[in-house]
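What follows is a group of structures, each given as structure tokens.
Rule-based calculations on the coordinates, nothing more; no lab input. What you see is a predicted model, and the numbers here were worked out from it, not measured in a lab. Cβ atoms are built from the backbone, for glycine too; each structure is taken alone.
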Structure I
Amino acid sequence: MFFLGKRWAKFVLLIIAGLWAGLQQALGQTQEIFLKNEHLNIKAEQYYIKKIIDERVNRTMVASLADVGTSLNNKTKSNTADFAGGTQVALQQFVLYNNLNVKSGFPLIIRVKKFNATETTAANGSIQGKVILIMSFDVDKGDDEILHLSDYNGNAVYTRGIGPAQNMEPALRQVFENGLIYINNWMNQSISTNIKLARAVKVIFTDFSEKEEGDTIYYNPKRPLSWNDFQSRIQSNKFDAEVFPTIGYEERNEVIKGVVVITMAMKVSLPKSANWVKEGSRNSYALNHEQRHFDIAKIAALHFEQRIKAENLPVNNYDGFINEAYLDAYREMNNMQKKYDDETRHGSDELAQGQWNTFIDKELKKMILSP
């Protein structure tokens with residue numbers, strides 16, 4: 001019995017691997033390529049590779065080899081090669097070796113769309129090859145929500161001498177390594193600004209305004225209605241005056257340090273061109289009644305703001321919640337406007353009008369002082 005040194009043992013293993021590959025080639029079998037483990041100079045702090053999925057049409061091979069003649073018994077030599085254990089297993093083992101599967105941050109899914117090498121024999125007898133690798137990267141946000149992040153298209157060319165398919169391993173490994181480096185750089189650059197990687201939602205409310213007032217009046221407690229704002233022709237014989245307030249918003253989104261910051265400029269407004277008043281009805285009591293319609297729209301808008309602020313909005317569907325809350329606020333405004341007119345009999349019941357005046361003032365003060 002004798003023992004080999006580490007250098008000699010490695011040399012012997014390489015010889016055995018080469019002989020085994022040669023035997024496979026001679027017997028017409030698919031040659032095995034052993035993907036070498038190599039440490040990459042990357043550290044996945046914001047993500048980890050949850051799994052790799054091989055989605056290639058042909059998952060039985062990774063390379064089409066150059067035909068360099070015939071083998072024993074005049075059988076054609078093997079023209080295909082694959083990673084030992086299969087492509088998916090080999091790539092997963094490489095990821096494991098580099099600790100890229102350690103849970104930290106966002107779980108990523110790698111989908112291998114194409115990974116193959118094709119070879120041809122050059123006139124000088126050398127073998128020329130080209131490797132193509134196409135991968136897509138998704139993030140698993142949980143609750144069956146998978147979002148596509150980015151794609152990698154890599155390629156490499158190489159020249160090798162006649163020999164086992166193992167000789168093309170460096171080119172295959174390099175292309176895959178480049179793909180891992182690509183997604184690492186992409187994540188580092190996108191983690192703070194890509195909405196698909198956002199971790200929270202923050203909503204900031206402002207009041208929409210215009211530098212110069214046009215036909216539309218936007219609610220401002222310092223700018224109450226005046227009779228000059230009633231510019232339409234009389235639309236009804238039942239009432240003395242009428243306004244048409246509404247609520248809406250402009251939304252602007254940006255991702256700052258992983259947080260979706262939503263700036264919502266609230267639009268509580270009414271158009272001058274739609275307001276009308278009968279001649280002889282231009283008095284302070286009637287104007288107050290119409291102003292209260294405008295105030296009610298503001299109350300509904302403030303309720304909308306309060307509801308949004310009270311919620312921990314989900315990153316994956318904050319728009320859905322905002323839209324639902326807006327529709328609820330709009331319905332609330334319409335219902336309150338109807339109740340106001342019914343109870344005050346469109347302002348003719350002075351006692352009810354006074355009660356509504358008090359209620360509206362208290363509601364506005366409460367919400368404006370305690371947003």
Structure II
Amino acid sequence: MGFPPADEARVAAAEARLGRRLPPSYREFLKASDGWRHAGGFVWLLAGTADARWHDDASGLADTFEEDLDEDAGPQERREADIWRRGLQLDVASDATYVLMDPEDVDEDGEWAVYTWAGWRAAPPERHASFRAFMREMHREFHRLRARPGEGEPEFVNDTTRRLDRLVEQARLEALRGDWEGALRLLDEAGAYGRPRAAGLGDQIRRLLGRTCMVDFGGLATDPRYTSELLPLLTAEHAAHSYRDDRTLSFHLRGAEADLMGPALTMLGGMRKGTYAYTAPGAFGEAVERARELARWGDTDAAWRELTSALPSWEPLGPDHLAPVGWIADPLLGSLLTEERGRELLSTPRGGEAGAAPGPTPPLDPPGLAWLAEPDPGGSRTCYRFVLVEGVE
């Protein structure tokens with residue numbers, strides 16, 4: 001993908017032609033390879049010493065971007081709009097993708113920011129702090145676009161993919177031992193390169209921390225091994241937003257077998273009616289039933305202790321299952337989740353792996369009923385007593 005390196009004389013000649021000394025990381029790059037093929041997925045040829053040139057609004061986009069500015073636009077927005085007049089263009093051949101270095105957006109190390117833009121992305125220019133940062137992102141993009149081969153295509157494998165796949169497996173074991181923070185860092189690194197297992201594993205951690213945005217388990221919800229655990233979470237999240245068309249759920253389940261959509265829609269109906277009940281195999285499943293009854297009668301602290309005490313006996317459904325998560329979709333058990341409790345669960349060794357057990361999270365239910373008579377902060381009168389009586393005629 002690279003070219004022979006440029007010597008100092010060639011770099012200096014390019015700088016004389018351009019009238020500016022080039023930023024450090026781009027100079028360093030040129031001395032390693034005078035240009036580059038396939039920077040990411042959409043720049044087929046990146047400029048070397050001979051092809052770097054001032055854009056000087058050759059695209060005619062400066063006026064378009066300036067017209068889009070409103071009266072409240074800040075200095076950064078105005079600077080970005082003017083990049084088309086002053087930027088140094090590095091894309092030589094591309095899929096309608098521009099790569100411009102900004103000689104006026106310079107950091108303390110003399111690095112110029114790099115802006116990329118493609119009209120078909122329907123997004124503003126993307127800023128990279130330096131040429132080095134840009135190339136690192138292009139390296140990630142190159143691998144992301146090759147992570148899932150099409151039908152009949154061979155799997156793309158190189159030293160980078162092998163290293164990252166080892167990190168994913170390391171992260172899986174660390175997560176089961178209770179080091180979820182270290183595991184998530186490794187999974188995020190692998191996920192940035194599009195490694196297939198990273199998103200599904202990382203999303204399980206994110207969901208137990210209470211995060212739902214962009215959490216779809218990387219296709220694991222349609223894997224028959226994990227459907228019973230992960231599909232309820234997608235349907236519950238969908239049911240919680242009444243404005244969503246059911247076709248949105250179909251999008252999240254893309255790639256699923258046709259016979260999965262029927263059960264998914266049936267489950268969605270149960271979520272909307274509040275009748276869904278999470279189940280799990282073995283001793284942990286028995287603890288789930290006991291915890292649900294405790295939660296049904298309002299003893300949520302005891303219900304949580306019931307779940308966590310059974311965690312060491314929990315077993316994953318397969319190699320891409322990090323923790324029990326399906327209970328969050330249960331209308332009774334799901335109310336037990338807080339970020340602190342999610343951290344406690346994730347920090348508990350499970351699945352046959354050993355590690356240091358965390359301390360329990362403090363109880364959430366205050367003892368007695370005295371809290372009902374305590375004034376609210378700020379003196380507002382919102383406390384009340386609510387009594388339910390059963391079996392009285």
Structure III
Amino acid sequence: MGSAGGSLNGLTEVDGATLTSAMNGTHYDYCLNQPVSISGYVHVDVNGNCETDPNAPPLSGVTIQLLDAQGNVLATTATDANGYYVFDHLPPAVYGVREIVPAGDAADDDHVGSAGGSLNGLTEINGATLASGMAGTHYDFCVLLPASISGYVHVDVNGNCESNPNAPPLAGVTIDLLDAQGNVIGSTTTDANGYYVFNHLLPGAYGVSEIVPAGYYADDDHVGNAGGTLNGLTQINGAGLTSGLVGTHYDFCVAPPVGITGYVKLDVYGDCETTPADPPLAGVVIHLLDANGNVIGTTQTDAAGQYVFGDLPPGTYGVEEIIPSGYFYSDQHIGSAGGVIAGQGVTDSISLAHGQIGLAYDFCLTPPSTI
């Protein structure tokens with residue numbers, strides 16, 4: 001109020017100053033506040049140190065809201081190509097800012113800037129007190145980009161599934177996504193190219209587990225580019241997926257089943273192996289042996305004298321003929337997958353791999369003689 005009195009009418013008007021003869025009314029003064037601003041950046045956290053990493057990439061197009069002291073939205077803007085946003089030409093007051101996390105991303109961190117304030121979760125900062133002319137800077141936010149993990153399932157036909165570019169893919173294989181504790185948190189199936197992928201994952205430690213389809217056997221698995229550890233032939237754990245990382249080549253190989261077959265014939269001409277006219281012998285018991293000679297399966301020859309052991313996992317096997325009463329051992333034949341004659345009626349060390357069918361593991365018997 002100046003020297004001649006009067007009354008204030010708001011902040012910009014003085015009324016009723018009474019000026020008498022020769023009076024000078026002085027000090028009718030006004031004070032103006034300079035505008036304030038608040039600004040910051042949004043970066044992508046790729047190394048877990050977004051706030052201090054000068055190379056953290058900026059994120060453009062992120063919506064930022066300006067809030068009043070009560071948390072009401074006053075204005076909205078978006079970050080530019082440098083991840084920068086600013087609200088300027090503001091009257092001095094208490095303000096806040098809120099980040100709207102882009103779809104598919106995740107909130108990671110926020111930082112109180114030069115005018116103070118308090119964090120409200122990972123996406124909001126309140127209570128920045130901006131006095132006349134103040135520029136509140138570095139009200140910053142960090143976001144995490146989604147990660148993914150993927151791989152292929154192939155059929156191992158040559159024993160070199162991982163390195164064979166021609167290994168055929170296998171569609172329809174179920175793959176489970178695991179969390180860091182090994183719990184199943186997602187599931188998918190391989191496509192026509194044997195490919196699977198889990199997208200839109202929060203950064204963290206993950207695993208994948210293959211459900212081996214019926215008719216196949218687990219053969220091999222491969223740790224991809226995000227690391228991890230093998231857990232048997234069907235599970236990979238501990239893949240460390242950081243922000244935005246695409247984890248690839250978490251691959252699995254399956255082996256098609258193997259089999260072994262042959263015939264039992266009567267040697268009536270003394271040349272059982274080479275004479276097609278030798279009659280077959282039905283009902284002869286044939287044992288399947290494991291690599292240690294233990295019996296793991298039994299069958300009998302059919303009317304054509306044939307026996308078959310099918311749907312076996314790749315491995316080393318043997319076959320043993322149980323000579324029926326009244327017949328006598330004559331000969332036996334090592335078939336197409338090799339092996340060793342370990343005694344009369346026993347062939348072992350038959351190595352069968354990747355869909356292989358061992359053929360012609362044959363036996364010959366001599367019928368009883370008559371006088």
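Miscellaneous remarks
- Parent structure of the calculated result 9.7, given that distance in nm of label points 7 Å out along Cα→Cβ at positions 80 and 344 is the read-out and I, II, III the choices: III
- When FRET efficiency 1/(1 + (r/R0)^6) of positions 112 and 160 (r between Cβ atoms, R0 = 25 Å, to 0.05) is computed for each of I, II, III, the one that comes out at 0.40 is II.
- Computing volume of the Cα convex hull per residue in Å³, for residues 56-263 alone across structures I, II, III gives 202 for structure II.
- When mean count of other Cβ atoms within 10 Å over residues 208-215 is calculated for each of structures I, II, III, structure III comes out greatest.
- Structure (I, II, III) behind the derived value 2.1 of distance in nm of label points 7 Å out along Cα→Cβ at positions 32 and 144: II
- If Cα extents along the principal axes in Å is computed and equals 167, 30, 29, the structure in I, II, III: III
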